[in-house]
Structure I
Amino acid sequence: MTSDPTFEPLVSETRERILRAAMELFRKHGFNNTSIAQILQHAKITKGGFYFHFKSKEELGFIVLERTRDFWMENVIDVIAQEAGVRRRISRMVEIMTEMYRGDIFHGCALLAVLTAEMMEHPTEFADRIRSIIAEWQKSIIDILEQGKTEGIFRKDMDSSALALILIGCCQGTTMMGHLDPENVNYDLLLHDLEKWILEGCARR
């Protein structure tokens, strides 16, 4: 192992370039349709540089998913949980989704939507990890909806688990349509309409 103090930062920087290149390419083309050659070109590294950091594209894929999960936990779920009231928590969730779509922060929603559509039908560890991210997202929304019931904002007979999955599906579907037809899909408007429908449609009568 080298004792050169400049070596470790260079290794870390190269690894980060590979991860960022993979995330971008997986988001645009999917995991199966992205080749190692494309990742090398996008990250501007050699094949030897790639295999120094990752044993295979599959290993890289797992680490991309872990990075995605960490991002969701730290920048979505944990941030939303810090908001005091239900209305503010829902508004903050919509704000974060909008920022992700614009690219102001990591395109986590788009990457997750693409990988979900591509991998969920395959009984692999890769698909299991995607399911775990979706499950954590679902739980965070259920917590918000149940809090809304407690505060008297939402109806007591509302099925929080089912509605949480519907909301995730709406976000994922809207994200996919936005990337398919960005000129005609107003993501900001659709997400804020979704926020309005949640608050009005589930309101206690």
Structure II
Amino acid sequence: MSVYSTLLTVFGFAGQVLFFMRFVLQWLYTEKNKKSAVPLAFWYFSIAGGFMLLTYAILIKDPVFIIGQSTGAVIYLRNISLVYKERGTRSRSFGFKMVLMLLFYFGMVAMAAYFFPDVPRKGKINYTGFILAVGLVAQSMFFLRFLVQWLYSEKIKKSAFPVLFWYFSLIGSVLLLIYSVMVHDAVFIAGQSVGILIYVRNLYFIRLERQSSAD
């Protein structure tokens, strides 16, 4: 393994750590409140982790994860905006700052893709129709989870997660884990394996919350 390949793998795992930490925070927050809930820090970790994983996906030239990570930043920033609006602390210039952040976000990714040496995956991946289909269906589930969450949040005018978000997350994560195994990517295998546990845990808390309300 070359030095560049090693650095890229470390970079990818660092992005997964940030993605993992967002759900650790969400998990602890949920355990504390005894119901499925999401703190503001979740979205900041999502932006940082998403930036790193998008960069990683572009550098290894993985079309499925490039598509998935490209849509995340807009959704994460919109949720931050809704959280600040709910708290009454959103400034008038927040929208302008959000546009600048997105330009910086994608600009840095483009620079990394342009200047970083070409680092192919270990072993050439033959992206057959079946492999791409599994990956794209998985990313569709992940996109739908945030589309549902976005529409739900816009409807109630605050950042919130409907139960469908966790079901889409679970299905998408299982499919992405299968895809990651097929393309031999340790970074995404690790990320999706942890995600499945967290999604199941949130569904468990939602079930407990509903049972408690029924009683």
Structure III
Amino acid sequence: MDCVPQYGALRQQLAGANLYLVGMMGCGKSRVGQILAQLLGYRWLDADQVLETVTGRRISTLFAQEGEEGFRRLETAVLGQIGQWHSSVVSTGGGAVIRPANWGVMHQGVVIWLAAPGELLLKRLQQDSTPRPLLQVPNPAQRLQELLAARERFYAQADMSIMQTETMTPEAVAAALLEALPTHVGPQQPVPPGPSPWRGDDTHLGGQT
């Protein structure tokens, strides 16, 4: 996949390092991730979809059958595999940040927090039909705020972040991130090629967790 010429120098500076998008469900990790990958000539991977492909089960089924702790163990295993690849934009599950082992993988690349106010997240989720196992409760708005409050300190460990507003499009978010990214990327050695059975255009499902 070819890089857009204006981002050629940035891609060279990244030297194959992965970009990991973190943030709450509804923050736009999937759509922004696709745009970033297209502009940089990177592969886009949705960690939730990779997990579904590996296990042959939907995220909602994994939660029901394995429980959240079992799901998180599987998620960590998948991120460990993804971390062996290079030149990828990875949209992670919303709760991936709570396990230290996942940070060990993600900090090998650049971690980007897509922040958004709780009200905006709720509005987006209400307009999205994707199943959200952690919001299958009597008061999903309250549960969303609880999750956000519990996870913010983890998201804050990201290398960089952007606070989205209701008027920002995914394209605008991606452009702002690419403008700021060079100051967050240090000198790196080229990343050796790694195996990957997925192509950037093979992954289309949005994150669910």
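Rule-based calculations on the coordinates, nothing more; no lab input. Remember, it's a predicted structure, so these values are computed and weren't measured experimentally. Cβ atoms are built from the backbone, for glycine too; each structure is taken alone.
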Label whose coordinates, when distance in nm of label points 7 Å out along Cα→Cβ at positions 15 and 31 is calculated, return 3.5 (choices I, II, III): III
Ranking I, II, III by percent of Cα pairs over 29 Å apart, the structure that comes out highest: I
Computed 20 for relative contact order in percent (Cα under 8 Å, 6 or more apart) - originating structure among I, II, III: I
Which entry (I, II, III) yields the derived value -28000 for helix-only ellipticity at 222 nm (-39500 (n - 2.57) for each DSSP H run of 4 or more, over all residues; to 500): II
